[in-house]
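Each structure below appears as structure tokens.
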Structure I
Amino acid sequence: MKKKKEEVIIDPKEQFLGALDAIVKEKGIDKAQVLEAMELALASAYKKHTGKTNGKAKVNPVTGEIKVYSYLTVVEEVENPDIEISLKDAKKINKDINVGDTIDTEVTTEDFGRVAASTAKQVVIQKVREAERQLTLDAFQDKQDELLVGTVALEDTDNYFIDLGRSNGILPKKDIIPGEKIEMGSTIKVYVTKVDNSGRNLVIKLSRSHYGFVKRLFEHEIPEFSDGTLLMYSVAREPGVRSKVAVYSEKPNFEPIGACIGEKGSRIANIIKELHGEKVDVIKYDTDPKIFIENALAPAKNLIVLVTDEKKKEAIVIADDDNFSLAIGKKGMNARLASRLTKYKIDVKSIKEAGEMGINIKGE
């Protein structure tokens, strides 16, 4: 007499499937993947529970029923009778069976229901964690070097933690704009310097002092960047003090600096406000390094630029008495920013110093 199959059911069916469907909907998990993972975990749990290696599980996606089977693989010649059955004997059970198919027999035991319930719960929890991690990664993996808006959620000694929706980003206090006050619960713009997925948890590192923050603010505030009318060559920044932004356009009769300034200075004013008063110089980029270097050293004027080594990108700039200190800037900042902006090593000299070096200014 054929033994009646025993079924293992975890929780009331409706409750289990309802809970699973709710999690799938809320977390955006693929239900089929959860059920597949559950079957693998249940089979593994059964093997551990019974010591048998040829077990597999099936979860009914409609009823929520869980059944575990032992199986024999159909082979031409049996080498291990614990896991194999000959094709001849298998044909006696199912005449349509072929080599490689399996003969399944339900073998669940009475006390396996508790193991199944515990295993199923663990699988769902793990899948939820994996799904949340993947959704977070999908949401942020392409956000490096981008501008995001978040809410200041937490603070510790060294960092602010910014709620970005699916995850918190880390804004080190050393990477805020010098002198600015960050208030809990406030909305804040941040620049993503790194998205690190190498560890156990996804780490999103943020900054407001990075030069990229200024770059993205310009692109966010000035729509001509998005359609390619306005282009940005480079940005140099001393956070909290001064930034220089080099822009240009390949379209004739378009004024790039005016587009950045905006009507009555509205666009640049919005950027400066976000930078908490940091000064911003908008510089016109030029393919001629002499002109570009001279532009970059604004507000200094009437400069003589000598490119001494194009390959090494070195230049000497000669300034008259009225513009020498302006070209260098306080503590050398203006010249330093211009050097970063143009990617040239710039050596600013006075007319007297140039003469002592034997430079013929008139002959250039």
Structure II
Amino acid sequence: MKLAFVLYHYFPFGGLQRNMLAIAKEAQQRGHDITVYCTAWQGDRAANIDVELIPRCGWSNATRMTNFANDLTRKLASRSFDLVIGFNKWPGLDLYYAADSCFAHKAYQERGFWYRITPRAKAYLAFEAAVFGSDSDTDILEVSAKERDRFREFYQTPASRFHTLPPGISRDRAAPENWAEIRTQARAELGVSDQEKVLLAVGSGFRTKGLDRSIAVLKLLGEQKVRLFVIGDDKQQAFVKLAERHHVQDKVTFLGGRSDIPALLQAGDLLVHPAYKENTGNVLLEAMIAGLPVITTDVCGYARYVTEARMGEVLTSPFEKAAFAVAIQRVLAMDLETWHGLGAKFASESDIYHRPQVAVDIIENRTSVG
């Protein structure tokens, strides 16, 4: 089959981007021809997967997205694809990979009238309706079933169009036999002493993932020797200033986007992920199979895995900074060998690795019945 994958912007450190590429590679390995349409592609390109760039055009983000959708429609009309798979919400998709939460819920339940009449909100609501509307025939590859009810509430989307995907964690995140050696080397490269505890905040999208909470809590930890390393490709300035306001700037280090995540997970003592909003949270599972305990919030779709595997703590809503600080101290009090034992058990017993395979199965089935 000839498949078109559509993603607004590819960069190597985004979870959505990595999932798109994993599914594309799985489809390519099964013999399908893949073309990815996007506005920009950062990093290396995968072999045998074509990339077609559609330049960004417009002053505002909503205008750029609308222009991209219009240009995409013309591009697709000139080619003969069997299916079009979108990783952002666009008109004309055969399948949509639903990594984002319901925008209509935000617009109507969390915002007021004036927000809904902005050009941005109007554009995003139209894109979402094109995918989830009852008159659309787009199938939805959902990564978190908890959002399904919200989409159906606003769009009356038939339940038959939803297909739930399992997690798709890369096995290279699991702790290898020589994890202690890797840990020693990685901590040395970070300039961390044996007496210091390393908190990791991993993922682009600093605001939604609660980086402000992770920075602010450092002040409550007092004289405890704790350092926070921030890994991800996002704007840092506001968070640097926040650390300065809390007088913890000497405890916070921004590493940017990194490709050596497995080694960095071994260098850490705790993953902190106090997100405001998180449809899934692959990084939670990546940390857990690496033997790294996790503290997250109950809004994360994958928070249940933390509880079930006893690999850290899940903070209940509403968020309380003091409870976050107590949870950090409690988790750091447990020895590293215990966490690695629990992580190894979780890695061996949980089916969290097959999202790309299941996604391509659904894509192929769509063709056979479409």
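Supply the structure label, taken from I, II, corresponding to percent of Cα pairs over 34 Å apart with the calculated value 55.
Numbers: I: 55; II: 30.
Attributed to the structure labelled I.
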Across I, II, distance in nm of label points 7 Å out along Cα→Cβ at positions 200 and 304 reaches its greatest value in structure I
Structure (I, II) behind the derived value 15 of relative contact order in percent (Cα under 8 Å, 6 or more apart): II
Computed 2.7 for distance in nm of label points 7 Å out along Cα→Cβ at positions 312 and 352 - originating structure among I, II: I
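Since every read-out is calculated from the coordinates, none of them should be taken as a lab result. Quantities reported herein were computed from a predicted structural model and do not represent experimental measurements. Cβ atoms are built from the backbone, for glycine too; each structure is taken alone.
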